[in-house]
Each structure stands twice: as structure tokens, then as C-alpha cells.
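In the part that follows, the structures are each spelled out as C-alpha cells.
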Structure P
Amino acid sequence: MLEAASLFTDGAVLCRDREIRVFGRADHGMRVEARLEDARGGVLAEGEACARDGRFLVCLPPQRAQTGCRLILRGGGDRISAEDIAVGDVYLAGGQSNMELELRNSLGGADQAEEDPLLRFFNVPRKAYVCPEQEAAIRQTRWQPVTRDSAGYNSAVAMHFGAAMRKAHPEIPVGIIGCYWGGTSVACWMDEETLRSMSEGIRYLDEYAGQCGSKTMETYLAEEEAFNCTIEAWNRTVEEYRQDHPDAAWEEIQAACGLCPWNPPVGPGSPYRPAGLAESMLKEMTPYPLTAVLYYQGEEDTWRTDHYDLLMTALIRFWRREFRSPELPFLFVQLPMWLDIGAEDTFRWAKTRLAQAAVRDSVRNTGMICLLDEGEYGNIHPVNKKPVGERLAMLAEGMLYGRGEESPRAAERWIRGDVIVIRMTRPITTRDSQPPRLLEVAGEDGHFVPAEGTVADDILEVRAAGIPHPVSARYAWTDWSDRVNLFGVNGLPVEPFLL
């Protein structure tokens, strides 16, 4: 028996300038040969390996960007051929619902997509645990080029990102592996060994085990079916309302359709259990070579932990190990503004934003985009995903090609009398020509009060009446605000800070 992983079927995108790793299933001891041919039938690379424990891995040397290739596997008398293989940039788009949100449900819908045979998606089946159905679903999944029919079912963020990268580099094919699940914690995407290597991971595991108790898989599956019926009915109601009221704001939709009945059951088969999706989804893609990771997650952990930076750092380490790429670029999204309708500000989202920035500052080869000017009041799934994808593309241009743009952030500060002077990494301005808003200053007592600010090139000066000896300054310390007006001259919002 010889079977290539479904990542190596017709239309696959292999990662350029990286070792190509071809893997799949084969009888133990079988000698497996792999050959990559160019569009003219010339041999680009050949390699072989001996299958162990039912799996094989053949490594081929790096190749330049190209199209029209063929991948041939031989072993035990079997021959497998995959046509229309491209070599280009490959990104894994991971996270939770804001990465998962499909283009057809985003602002502008699927009509904004252009057909592109060299922008291709492989969307990992959403299966919560390893079972025959999960294995069959992954075997049946195939790479799909972006067409009018397929575009709407891809991640909106990844679609906008891929389109921007293809426009910037039309000679390079782009493949995107979608691996996400709405409502998941960062802990869902690490294995148990990684979680148990730190106290915060152990806490997540122990808390979930306590919630599950001795619940059986049979009981869990019955509860899951009932929940799915409820949530699917609500989703249908929302979709029907949107069709009749295409310009309705989220607050109006909730008033008409009711609040989302989000209360998924816990249990041994839940996608929300720690370490689950790392096994049933992520590891199915490893060790496929990647250009970079795109990651949008954190909402589910704002209320769970004060140590998101530790968990995310562990996640990056785990993914890099699984993909056998110690320097794998990791591009992630800082949480936008959000507050539920009628809720009080908890500042939990503000804390998580700073934790995300701390990861960027401390972990090598990582980058972060800022979305302070985005978000929707009352809607945790803002529908305008174009800025997200395009800013990730700008970040990729900088990290991979050395010519991108990033949001300004605070670089250093000093105190001059009653003024805190902050030097930014880029020149800044206010978008509406008004004084900057959302600034605060604290004295020695640590109590923050609203402050005034002035900007000049890359310098921001902050002061507050009644605080002659300021100690600290912060910006955008709030879960939600629609008053953001501090931007870089490059048009990107200034990152929140606490100094």
C-alpha cells in the first residue's frame, strides 16, 4: 500500500526555496521513490526513503518558483502521479473565528474575489478528534484554485492576504492551508506535552478535566448534536435576516434574531478541549514546509488567562517544532476593539493586546499587525476583513522581502518636567487633525487619568493637569472605543502601549 498525503495531490503548491518533504502512508519497510518533474518533463529532483511504522517521508532539494510540474511516487509496485503542481509561497492560516470567517460572509462578499489559478487553498477538514471519519475527510480534501464558485468558502482574511501577495508578486504562486476553528483557545492548538511543560498549560488541562468529570463520549456526542441543532437554527435565522436587510448593523441583527446561543458542551470529543485540534487537524499537515504562518486568535483567552504571552510563545515553539522550521516566520493579528452590547469595559482585551505585543517583542522572527481602528461594537466578528488581510500582506512584505510597512509603536520615553516624551518608531499624526485621544497619565500613586497629547514627527508628548510628576503613560487602554485618531504617516494605527 502506497498513499500520498492529500497535500500532494493534483494542484498542490510546494514551498519554494525550502526542502520539499513528501509524506504519506506506506507498508512498513517499503522503499518509496519520489520524483519532481518540470513542465517539460525534465527531472528537477529525486529522492527515496524507507517507510517506518506505516508512514514515509522523502526529502527533495529546494526549488525555485514555477508551475506545471508533476510529482511521481513509486513503491511496492504502486505508482502515484500528481499533476499541475506549483512551487511558490505557502502560508498556514490558523486561529479561531475571525480567521475562519468566510469571504461570502464578510463585507463585500464573494463578489470582491477575482479568479486566480495560482492562488490555491487547502482547507483542513474541521474534525475534533481522530477517528475513521476524520481520516476519511482529510484523505478526500484537495487543493482548490480560487474561482467564482470556490472563493466565498475560503477565509476572508486569507483571501485578501493571498490576493495582495499575488498582486505584489504575480510570478510567485501562493498556496494557503486553512487550519482554524471558531471559539477555540490557544491551548487547543498545542499538544498535551507542550501544555504540561508550563503551569498555565497544566491549569487549562486540569480545569477542563474538572468540567468534563466522567462524561462518556456517547453522552458528549448527544449533547453536541442538540447544541448543533440550536446554533444552526440561529445561524439560519441570522442569514435570512441579512438577506432581507443587507445593511443591518450587528446590534439590529441581534435585536431581531436574539443573542447567539453559544454554550457548547464540554467532553472528550469537543473541539474546545486543550490539545485536541493539535492532534486532529494541525499534525495532519506536518511537516509540510511553509513560508510563514498567519495567525488570528486570542478572543477566547481574554477571560481565561493573564499569561497569554506565555501560552502563545509556547504555541509558536510547538508549531515550529512540528513543521521542522526553527525560524518559521509567525505573523499574527493583535485583537481589534470590541465590547458586547451593554457590557462594561473589563480591560481584558487591552491586557491581551499588550500580551500579544510582548510576544512580538520577545520571540524571534515574529510580526504583528494592529487593528485598533477596526472592530464593531457588539460584534465579536467584524465583517470588514480586507484591512486585516492587506495589513498582514504589508507585514509579510517587510518580514520576507524587506520593504513592508508596520504600525508605529512606542520605542522609548523620558520625562521632562510634567511631560512624558515618547519617541515612536515612525512619524505619527492625527487622522482628523484633532489632538490625539485615548491617552492617560499616572503619577506616583499609579492612578491613571485622561491626558492631553501633542505630536511632532516621531515624538508624542503627553501631560495631564494635576500631575506635576508623571510616572507612566498609556494609550488605548480599553476594550472598545470608536475614537481612535492616532495614526502613522503611513496610514496605519499606532499600537497601544503602557510605559
Structure Q
Amino acid sequence: MIRFDGVGFGFGRPARANILNSIRLTISDGEWVAVTGANGTGKSVLCKLMAGLYRPDSGVVLVDGEDPRSAAGPDGGPSVGIAFQNPDSQFVTSTVRREILFGLENIGIGGAERESRALEAAELFDLEPFLGRNPHMLSGGEKQRLLLASIWAMRPRHVILDEPFSFLDAAGRRRALEMVRRSFHDEGRTVVWATLDPGELELADRVICLDGGEIIFDGGSEEALSSIPDGILTELRPTGSKGSKGGGIGDGTEFAPAEAGLTPSGPVVMKLDNARISYREGDFGLDIEELTLSKGEVLGLTGPSGSGKTTLLLGCSGLVTVERGQLRLFGERVASKKDFPAGRIAFLFQSPEDGFFAPTVAEEVALGHRRFGDGRPDDEAARDALARVGLDPERFMSRSPFHLSQGEKRLVALASQLVLPAEFVLLDEPALFLDARARARLIQALEGLISSGVTIALASHDTPLIESLATRTRML
């Protein structure tokens, strides 16, 4: 059993500014519970309190009657296993096999049992072909399966998953949910997972919604979908100014917009010829016979997890050097990273918070402006960029970027790119972890770039987002 008794938490802020206030909650053994709420309402904090990674500022969190940090599972391991939003942040070894073994070694499982559990986990989560691969070189979906396998092998009684399926395509999400149900829930373990996807809420036995530091809904999934306030759950229908173009996405071909006048005919911004893009480590390579982007064009990149969308974006930007063939940016050949046209390209990475290092949001957003800015004061540029992505500058400028929600971090990272005078913007899953309101602000900010003639390459599993913005797509 997991119990919260009057729990408050706020990263040391005054109690009136707490993320969570006087939370009272009991989750029984074997429950299948979804936690939802807008960005910044404490979903991740609630998950980390359950796992003992945070300590409450007030009140008590108990797991099986004990402090979560010392509660033991049935096999002597931890009572709680947790998967973070970004799997890379939890990997510590050099191969998939070693990663699964690592947790078992730490809880004292040795010899033949350790090897048996690791192999069983690899088989259960379809990781056998990758046992010798570096975890960081896997696709997003493969990484999340590895994280689940590593937790499963330790046999925790309670499993906490913080938006665990965000990096997966729709088919991958269905497979992962089935894996979680089969390997955790059906074995009688408690499963608590944070999500913004209404489709995932439908699968839960119980839904909890957070807002304003409190639980505003706690009940069944059917009632939840009609009771949760607007602006939280992600919108599944196409949104934006262009709407659905109908067909094209997912059929393995490119498509151009039906609307007249949307196909750009300006100067070429990026051109790949007979290119192979690959990493020094790993055996994955992407072959692109020809790809050209002209000024003002918006290319949507689609395809299943592991198909090479991120690899193609990195190759298009020059951040990964093409192994064969040629890349030209703004008419100039890019043969190595020293040829990268700094200031003219912006890149929003899939996990942008990994690059944060400034102590405040204001400094983080202003970093690029100091080098490539338009002459305005840095604070003015940072305020403008934050407002463009829908973050109140008065509320966020002085905060630490590391203490934001995952969705807020993503918007800060986008703002840090918007301060650049970039002519070519690359976006890798920009809508991850965003609630419905934040997603709408993202679309509005990108539409502003499009209207100013900026060229965009956008990779995403979010079909409605692609349909609302792209002038053509390519499926990998």
C-alpha cells in the first residue's frame, strides 16, 4: 500500500507556493492508477515522492508502512521501482545486458539467478537483439523497453512510471502498455503512471487529476474523461490553421499540400545528395538518396520508433557528419562540424533539458542571444521569447530551469531557440510532455516562424501536429 498523509512539497519555496499541498491519498496493492494534470501541477513530484527520491516538506509518505527509501520488496529488493520521463537519465552502463544486470547486482542477486532474470527480462521486453548495444544508441522506444526490463528484473511490489510512453509511436504505445499490463499488473503489482493521453486514461482502474497543488478528481476512468478540466489532456484531433490534409501520412510517400500557393519556390536552404548518415558507435545507418528543403518549407518527418527521424534531423543540421555523399546548407558544403553555420540554425532536441546549465531561466534563454542576438538587451529578448511560448516572464525568469516540470522545460528550451535569428529550425518531438494548452502555444509559436519564412524540419509521432503544420511529409 502507498499512503500520503497531509503531504506538501515545493523545492524549499514558501508553503503558499508549494507544488503539492496537504495531499491525502491511499493506493492499494495491485491497483492500476493513472495520474494526470496540467504541466507544472506535480505529476512527476508525486511519482518521485512515492519512490522516496524526494522527501516531503510536510506530512508523511509511507510505502507498505515504511519510509519509501527503506521499504523492501518481496525478493529483498526495493519495494518501489520507478521509470523517469527520459530513459537516458537512468542508464549507467555500456551495454543493454549490463544495464539489466546492474540493478540485480545492487540488490544482491547473484550467480545463475541473476543471469536467468536478465535473460528472461530481455526476452519479455523484446531486447534480445540489442544485448550488446550501448543503451544510449537505442531508439526512444527501445530505451523505454530497456528501462521497463531493468525494473521488472528486480521484482518490485509497486511500479511508478512517469509518462513512460511519450517517446513511442501509437503502435509502440499499445505494445508497451500491453507489456506493462502483462508483466506488472497481471502479476499483482501496483502500477501508477503519469500521462496526458486520454487513450491511456481509459485503460486505468482509477484516475487521479492534480491541479493547484491538490487532487481535484479521484475516480473511475469513464467519469474522468468528462470531469477533467479542458486544457489538460492532449488533443487527438488535428489542430492548427491548416487542419488535416487527408492521406499521405503513414503511406511511405511524400505529400504536398492541397492548398494552392503553399509549395515554396525560394532559395535552397538544405540539400542532401546520396547521403548515408550514421554514428561512430552502433550499426544503424540511414540512406537518403535526395532531400531538398527550400526557404519557407515545412517538412514533417514521420515513421515508427527507431526508423531514423532523429538521425535524419542531425544529418540535415550538420551535427552528425554524413558518412557518404554530400550535405549543403545555405549553398555551402558541410564536410565537418566546423562548417556548421552557427546562429543560422536552431535545433530543439528530443531531450532539450539535458543541455541546461544556467542557474536561471532568464540566463538559459538569453545564452544564444548574447552571441547571435539582434542588439536588444538580453533580458528583453528572453522575456519576449518566453511570452511567445506562453510562459509568464514574471513567474519564470528567476526560476531554476532544473526545477520546472518536463513540459515547462521543453517550452524554455524552445524559447532559447526562438531568440536566435535562425533561418532553418529543426524540431525533434517538440510536443512531448506538453498539456493541451502548452501544445496550442507551441503551434502558435511555430506558425509565427512559418509566417516569417523560416524553413522547418519537424520529426514527430504526433500526427495531428504534423498535419497542422507541414507543407509535405516524408515517412521513414
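Please treat every number below as a calculation from the coordinates, not as lab data. Predicted model only: the values in this text are computed from it and were never measured. Cβ atoms are built from the backbone, for glycine too; each structure is taken alone.
Upon calculation of mean count of other Cβ atoms within 10 Å over residues 44-51 from the atomic coordinates, which of the structures P, Q produces 17.0? Only structure P yields this read-out. Looking at structures P, Q, which one was distance in nm of label points 7 Å out along Cα→Cβ at positions 36 and 340 calculated from, given that it came out as 3.9? Working through the options, I get structure Q. Structures compared: P, Q; top value of relative contact order in percent (Cα under 8 Å, 6 or more apart), i.e. the largest, recorded for Q. Distance in nm of label points 7 Å out along Cα→Cβ at positions 332 and 364 computed as 1.8: which structure among P, Q? Label of the source structure: P. Hey, Cα Rg over 2.2 N^0.38 Å derived from one of P, Q reads 1.04; which structure? Derived from P, not from the others.
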